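Next up, some structures in structure tokens.
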Structure 1
Amino acid sequence: MLYYALVFLVIAMIAGILGFGGIAGASAGLAQLLFFLFLAVVVITFVVGLIRRV
């Protein structure tokens, strides 16, 4: 999931450099969404791991 976030971030950066504003905005938004989704999954996994250990 983090891989896809990075891929969309790179696409957004390339599209931004080339002047494709709509594509850059959509790719950046998708990259941001995937990053925060990945972050939430990591936190949930960490908490569940702590609870199972006890």
Structure 2
Amino acid sequence: MGTTGTYCYPGETVFILTENDLNRLDKIEMDYGSHASPGVYSRVDFSDLMK
């Protein structure tokens, strides 16, 4: 997948889980990798995916 896939996967996950207005943040727990890392994310972190 490379860097694009590793960026899009958490981005899509955040967008799905924050569809409801009650959830604004999503905490992703995973092992550290070469392109992705765990953390708390919001739609703002992936705003360029909305273009």
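Read the figures in this text as sums done on the coordinates, not as results from a lab. These figures come from a predicted structure and were not determined experimentally.
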Checklist line | Origin of the value 39, where relative contact order in percent (Cα under 8 Å, 6 or more apart) was derived from one of 1, 2 | finding: 1
Notebook entry, point to check: Once Rg/Rh (Cα atoms, Kirkwood Rh) is calculated for every structure in 1, 2, which label goes with the largest value?
Noted result: 1
Check: Looking at structures 1, 2, which one was helix-only ellipticity at 222 nm (-39500 (n - 2.57) for each DSSP H run of 4 or more, over all residues; to 500) calculated from, given that it came out as -10500?
Finding: 2
